[in-house]
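The next part holds the structures, each set out as structure tokens.
Just so you know, all these numbers are worked out from the coordinates, no wet-lab data involved. Only a predicted model underlies this, so the values are computations on that prediction, with no experimental measurement involved. Cβ atoms are built from the backbone, for glycine too; each structure is taken alone.
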Structure 1
Amino acid sequence: MSCPSYWVEAKEYLADKDKILAYLISLYPDETIINYHNPFYTLVKAIIGQQISVNAANAISKRLESLLGTISIETYLAMDSEALRQCGLSRPKISYITNIAQAFEQGILTPQIWPMMSDQEVISQLISIKGIGLWTAQMFLIFHLHRSDILPLADLGLINAIQRHYGQSQRLTKGEIQELSQVWKPYRTVATWYLWRSLDPIPVQY
């Protein structure tokens with residue numbers, strides 16, 4: 001496991017630029033994003049996390065890890081779909097994860113060259129797989145590739161956190177959030193993570 005090389009610098013930068021983020025960063029001084037160095041694992045966790053709460057996603061992930069022992073392409077494809085259902089995975093999510101596993105096996109997903117690809121190039125490759133949309137691809141960029149400037153505007157948790165800390169009584173539009181986030185560049189990933197952390201009882205990890 002490892003954390004992003006830019007994390008400490010990003011915290012200092014954001015704390016200097018934004019008083020609200022400075023406060024949030026001070027609440028969690030030793031926490032960070034963790035990379036498990038397993039792209040399939042990260043994508044599985046992101047699929048599980050689609051449209052459910054952090055706590056619910058963590059519960060399903062723990063049951064899946066208990067069932068498989070290790071979440072890998074081999075252990076997943078070898079498992080009976082009914083056993084996967086008993087972990088709390090829906091039929092569509094089982095299908096999506098199967099698509100991803102097969103895409104790795106067939107060389108459609110190419111992790112060996114992702115470090116040389118732009119954010120948009122990686123997103124384009126990922127969303128070619130059924131079940132991976134923009135949100136899931138952005139989670140992958142944040143948690144596995146540790147790209148520093150991702151702002152997932154389709155993430156309800158992020159929108160709620162921004163609304164809570166910056167919106168006061170006025171509902172912010174996505175355009176206003178984009179404008180607000182300009183000061184966080186080039187570390188919008190880190191700003192996003194601390195805004196998530198301000199809402200969730202445990203750190204978000206994929």
Structure 2
Amino acid sequence: MSDKDKIAIKQDENGLLPAIIQDSNSGEVLTLAYVSPRSLRLTLEQGEVWFYSRSRQELWHKGETSGNYLKLISIHADCDGDSLLLKVIPTGPTCHTGETSCFFTEIKEFPEFNLGDANSSILNELFSLIKERFENPIDGSYTNSLLEGGAPKIAQKIVEEAGETAIEVMQGNKQLLVSEVADLFYHTIVSLVSCGVEINDVWEELRRRRG
């Protein structure tokens with residue numbers, strides 16, 4: 001491989017890359033998904049496409065449930081190294097709806113836009129980290145000290161942080177308000193992990209209320 005063929009792959013702020021999936025035979029674009037370094041390695045090693053599910057925060061072997069695998073033919077990076085094109089041979093419909101391609105909805109007029117979930121990604125990451133601490137405790141970890149204290153200690157901290165947040169709301173100090181809200185978010189997520197509640201359940205409830 002010459003120097004001009006070498007390219008540094010650039011991950012986004014969540015450590016992922018968008019990947020366009022194209023039928024190697026027909027040229028049809030099948031879907032757009034995301035890959036992580038780990039899922040990309042598995043794809044190259046096994047010859048079948050692995051994605052990273054942003055909603056479930058886990059690796060996803062395409063076809064493992066449906067039987068509709070994507071056999072890898074080739075992978076190309078774009079000129080900036082921040083997105084990939086995977087040419088594949090599908091063994092069945094790619095879309096979960098049963099359609100061959102996920103791109104079956106034609107837009108004929110200016111569409112309605114819904115607010116995406118990009119800003120919730122850091123909270124998903126925090127949830128995953130706290131859950132990791134819960135499953136694999138680390139000596140001296142503040143998170144583990146909260147989890148070990150159980151509901152009484154966690155609830156006490158949430159009440160404390162909520163009170164401090166309310167004070168900053170009344171005083172109008174924006175910088176301190178940001179800090180207190182961050183503390184409140186953190187301790188609330190600790191409570192979710194402690195109670196065995198998935199953060200995606202919270203997102204679903206918010207989506208339901210948005211409607």
For distance in nm of label points 7 Å out along Cα→Cβ at positions 21 and 53, which of the structures 1, 2 scores highest? 1
Distance in nm of label points 7 Å out along Cα→Cβ at positions 29 and 173 derived as 5.0 - corresponding label from 1, 2: 2
One of 1, 2 was used to calculate Rg and Dmax of the Cα atoms in Å, giving 21.7, 64; which? 2
From 1, 2, which structure was mean count of other Cβ atoms within 10 Å over residues 141-148 = 22.1 calculated on? 1
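Ranked on Kirkwood radius over Cα pairs in Å, for residues 85-188 alone, which label among 1, 2 comes first with the largest value? Walk me through the intermediate numbers first.
Numbers: 1: 15.6; 2: 18.3.
Structure 2 gives the largest value of Kirkwood radius over Cα pairs in Å, for residues 85-188 alone among 1, 2.
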Match the computed value 11.3 of Kirkwood radius over Cα pairs in Å, for residues 61-100 alone to one of the structures 1, 2, and report its label. 2
28 is what came out when relative contact order in percent (Cα under 8 Å, 6 or more apart) was calculated for one structure; which of 1, 2 is it? 1
